[in-house]
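Please go over the structures that come below.
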Structure 1
Amino acid sequence: MAEFHIIETGYFLADGGAMFGPIPKKYWSKRYPCDDNNMCKMAMRCLFIETDDRKILIDCGSGDKQLDKLKYYQPHDLNDLTLEIEKIGYSAEEVTDVILTHLHFDHCGGGTIINNKGEVIPTFPNATYWLSKAQWDNYKLPRPYEAASFFPENIDPIYSAGQLKLVDNDMLLCPEVLLKLYDGHTPGQIVAFINNEEQGQVIYPGDVIPTSVHMPVGWLSAYDNDAALAMEEKQRFLDEVKAKGGLLIFFHDAYNSTKHIGANKY
């Protein structure tokens, strides 16, 4: 069984209309707060997994090397990812695997850093970085409305270092961690299912369900690049989780980090 640690890498502000897409503010604002400018506080919550022989990080937050580009989002209360991992008891060099759910900057920016020579290099020098091939292909030839979410410096140095491995289909990363692919928000987003003794399974849905408020199938985000497909994939995901139950860990929810789902309930 695997042990898990939640890592909070910081927060940013996103427009509520974008985060809740087709849902009128009259309804979403009762469930998720916003300020006078309609901006909602969003977390960047990563997950660290310990098994007997692997130290696995899922997502990396935005990092701090692109703050000028991200001024609109007002990133704040940022934590150094490597220092947070050191608090768990491990160095960046000991991380064996990094799972990138997808390449939007708020999920992968911390996967590379700028060294003292001004070079952008992988944050975790001995890790294999896992990404779906569908997401890599989408990054290389992005849809016009999604292109602004991709920054080459977040992934190209990992590819150049020979540390990137592409996932074609659902796969067992190790006996404790299953990776499954979902479309809709962006092609080939990875969702991790982790076997845990206490919870049964821990599920990290990324932007398939970014906050606890997005649990209903029709509650989408304007950032979902295919709304109909996103609904279908969310339903597929919920049906799979429903069969076994477990603990959901939300990447973006600044107020509710987890939700437990009993078997055959949601």
Structure 2
Amino acid sequence: MARRPEGKLLTRRRFALCCGGAAVGLGVETFVVEPRWLTVTHHTIHVRGLPEALQGLRIAQLSDLHLSSLASIHERVLQELKTFDPTLIALTGDAVESADHLGALTELCSQLAPLAKSLVATPGNWEYWGHVPREALAAAYERSSAKLLVNQRSEQQGLELVAIDDFCSGHSDVTAAFAGARADATRLVLTHAPGIFDTLPAGLPPFALGLAGHTHGGQLCALGKSVWLPPGSGTYVEGQYQTQHGPIVVSRGIGMSMVAARLTCRPQLVLITLDRE
């Protein structure tokens, strides 16, 4: 009986071991390392005619927290915010997926509130899909001095905030959100699913900046391309874009949904500074 050459057998074993090691390494990277490895992204937004009082105003965006409990990544977020010293912190939806996790949201917001003059939030699709009662969500924010805005305007720190409810789950009402909008305002639009920016009517007043999340940047990406984007993402993945009404920033978010993994798409804290053009 012919014997298999020993050298070829060893080569195949080495190859199998290398493949197995690579698979284990990729799994650790995807399920353990990247979900805890925060990226901090800084944007300077140039605003024509920005009032002197708003020059240098700092905004922090937290999106897609998908909270169940607080973890080390949230500690890192708090440390970065202490250094950045924002005037406004905005939470742009998918903070929780269940009413059972509202305690974690209040706990985090109680630590965020002292770090800024204003802490505001708007819902995402998961607050609706998880059947989180609107009153309970608002109360969870209010317990930590945060304000939930739903299809409405609010004056905060010299900014006109326009919060449009979630587009993906069908709760957006642009007309209600912009009702009474001032022509001379420096306007910040908060929403969850960025696809709504592709649908805004031409007659709306412009905004200095729009903030959204929802996409998770794809969450699982290969060769720099997202494998899948959720409905409601529109033409956006992550980063800064220019729309017909003004610039927007789409965050990759902090947490994860559907699968607790990230691949070449690290969680993101977005920090913004306004600057006169």
Structure 3
Amino acid sequence: MIVVTAPTGSIGKQLLSILFSSGEQIRVIARDPSKLKDVPSQVEVIEGSHGDSAVVNKAFTGADAVFWLVPPPSVADSMEAAYVGFSRPAAEAIKTQGVERVVVISALGRGTQAAAHAGLVTASLAMDDLLASTGVHLRALTMPSFMDNLLQQAGVIKAQGMFFSPLSADRKFPTVATRDIAAVAAKYLLATSWTGQDEVPVLGPEDLTFAEMASTLSEVLGKQVGFKQIPMDALKQRLAGFGMSPAVVEGYAEMMAAKNDGTDNAVVRTPESTTPTTFRQWAEQVLKPAILG
């Protein structure tokens, strides 16, 4: 039995589409089951939040493996509460229900100086430590920024021919497609031979500057696309305008500052950490249809 949390998110949806064909028993935890699309009838659905003790204990009963993803917070008193506090009931249920393996979505940066004050990154790494303390066999998939985050700016790219970020314009960053993250997660969830606890960097196929990404987008979309670095205060104002709480706004700002200080560049790329989808492929197959649509 494999339990999947956050099944309606970008990674979760793509992960489920891989797992459905595996023949394994699948159980999902969904706050709003009506958002589940094209789910086979044999998939068991547990309704509720995976931050709730009763829900995770019910869902983890008889489970061999769990895919753990904490949704990006919008309102929280602190980043620790959003990640560690949210995950604490699951950590207890992992022990109580005897879950053998957990695959968790986390962040790059462990061991870097910037990671100590990196908002969501710091909280993600503390969450990993909490899950590891249960003694469960654990693989923390450590991520850079997602290519799919650009979908949030599809309208701006279409209207203005620009995209924006507080990240440095000239630093090369790794970036990964969520479909590749789902594929790596599925590999570990379906395997039963791995043991112990380890981090697994998932870095995409290449490091790119935003200028290089803008050039690729210009070619793919057939129109000039540029990039502009914005001040951190502009990011904070934008996030606050979305209704995010002060702690969450500061957490995102700290994460971006840490990325500018190299948290995403601290891991040496290897064949094992390199995933196949290039930024050009992702732009052609995902972003371009979203913009034209």
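Bear in mind that the values in this text are calculations on the coordinates, not laboratory data. Remember, it's a predicted structure, so these values are computed and weren't measured experimentally. Cβ atoms are built from the backbone, for glycine too; each structure is taken alone.
Here are some notes:
- Which entry (1, 2, 3) yields the derived value 28.2 for mean count of other Cβ atoms within 10 Å over residues 90-97: 2
- Identity of the structure behind 1.09 (criterion: Rg/Rh (Cα atoms, Kirkwood Rh), calculated), options 1, 2, 3: 2
- Of the structures 1, 2, 3, the one that -5000 was derived from, the read-out being helix-only ellipticity at 222 nm (-39500 (n - 2.57) for each DSSP H run of 4 or more, over all residues; to 500): 1
- Distance in nm of label points 7 Å out along Cα→Cβ at positions 130 and 162 - highest-scoring structure of 1, 2, 3: 3
- Structure (1, 2, 3) behind the derived value 0.15 of FRET efficiency 1/(1 + (r/R0)^6) of positions 82 and 178 (r between Cβ atoms, R0 = 25 Å, to 0.05): 2
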